[in-house]
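Got some structures for you, see below.
Coordinate-derived values only; no laboratory data. Predicted model only: the values in this text are computed from it and were never measured. Cβ atoms are built from the backbone, for glycine too; each structure is taken alone.
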Structure P
Amino acid sequence: MLRKKIINALRVPPGQKVRLKDYDPGWAVIPELEELGKDVVKDRARDALAQNLAELGEAQELLYANDIYSVLIVLQAMDAAGKDGTIKHVMSGVNPQGCQVFSFKSPSPEELDHNFLWRYMRALPERGRIGIFNRSYYEDVLVVKVHPEFLDRQKLPPGKRDEDFWQARYDDINRFERHLVRNGTVILKFFLNISKEEQRGRFLERMENPEKHWKVSPSDMAERGHWKGYMKAFEDAFSATSTKWAPWYIIPADHKTIARALVADVIVSAIRGLDLKPPTVSAEMRKALAKAREQLLAE
């Protein structure tokens, strides 16, 4: 019951106006966890993560064997929120053959010659597989909204870049995701909700450790200066695109272990919810297997 209550607290209800200040980036997702205390919650998160990794491996095997559904995991966050670490730890128990990860950078000239969804369509997971988008098509209503000058590179027809323009993009995304779900893709969208103070601490840690200098750049500082703009863009996107078929989950990300445990829990619950069973074989195949078994026993 507690597990279900936590997941419900993380999920953004369709049609809800999102205010990120209402979502604690720390560890107290629901009152029951706050009563347990931080240390107990962190210990339970470690145990839950270990259990979820084992369950995820089993669930992914059934997903692959049935070859009907695919799972698309969308990860969005501010810099240093832990996207890479979440992918590394949560997917560590999954067979690499059944999982694929795409990290999207600035679009290439070829990609700019197509609509903004095109390059993501090409990377969608096939049936039986889990696909992870480390950043996604949501960048085109997040970073592009914060930096509207990026629209000049997208070779769009003339027109106003007003609220109707952005609403049209949200509509395109909702229809795109609806199409995917109708054809067997389970879409799970996660926002790793890191506080500005925690991001500051992680940036400082990277700057003070020579082995982590490669993980931080001056552009990270520049984007931090647009924090309020990004929070507004995230809120608008979540309000417009958290749907019944493709909900957003706002994950508290100030504590990495807790964030990873929560993401894993949502993924496992979603795949388990498909109620997949091991594929059955035909009577003809069973006879063939029985004959093959007799041959092996006779050797």
Structure Q
Amino acid sequence: MKLRVLLLSIVVLLCSSVFNNVSAQSKAPKSKTYYSNKVIVLMYHHIDAEESGATISPARFGTHLKLLYDRGYNVISSEQFYRFMLHKEKVPDNAVVITFDDGYDSYRKYAVPLMDKYNMVGTHFIIGQSSDKHNVATAHLTWDTMRKLKEKGHSFYSHTYNLHNYANLNEKGTKTGPLLTHRIYVNELGRIETAGEYKKRITDDLTLMEQRLQEELDNEYGMIAFPYGASNDTVKNVLKKLDVKLFFTIKPGINKAGTDEVYRLNAGTPKMTANKFVELLKKYHD
């Protein structure tokens, strides 16, 4: 009798184990291979309850992350992406990098907790002067905050020290252009700066930015997101001498290894609904 009860108990345990395994497998997220040996880089800026321009709500950003998670995309760090682009290191299928520009503190307040929920990390390209002096209306990340977030796997790189703006290109101010890529009109001199003056101005700024990143964060790699996506050969040559080797643009596309220019998809707009976000990603499936 005792033997029969023991045998019956073993059968019940085995059946329960099989059922639990089947149940667990049925709940596992489905994973498809949309693309291999390529990386999609997403671009965001600011997060706030009131959406406008390049500002999206926490709910919208959270929806984007959930879609990435549920559909089997693999979020990787910018450092892994750097090694993929420049050294052809292997990345998982459906690889995605999440980037933010400008250095807003809303990254800490809203973006990080949402990314934590899905075990994801992001990269923020900061304006150095804004984090040094906090001389802007919208709160920017502090270096202390960045250090703490770096310990959790987040990354912080250059968006220039103080060249994220437009300037006059002639005396009357009827023509303007990005500070990083143009010889500007200097009121004190009453003329447009020379090629040498232009190169020195941007070299001083970019050098200072790399120094601040090293002093505060001890970064291993050099990366930059160009303000307004604007660059030229002079800018690139200056950056390469500073050991900045990966350049993030605002050109749309998917990234393949072997180039130093990065395509990014602008997902940080109030128009980016869940359906549009899915369609944006699908454009770059094999």
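Here are some notes:
- Of the structures P, Q, the one that 0.96 was derived from, the read-out being Rg/Rh (Cα atoms, Kirkwood Rh), for residues 91-258 alone: P
- Value 34, calculated as relative contact order in percent (Cα under 8 Å, 6 or more apart), assigned to which of P, Q: P
- For 3.2 (distance in nm of label points 7 Å out along Cα→Cβ at positions 75 and 155, calculated) the corresponding structure among P, Q: P
- Answer label among P, Q for the case where helix-only ellipticity at 222 nm (-39500 (n - 2.57) for each DSSP H run of 4 or more, over all residues; to 500), calculated from the coordinates, equals -15500: P
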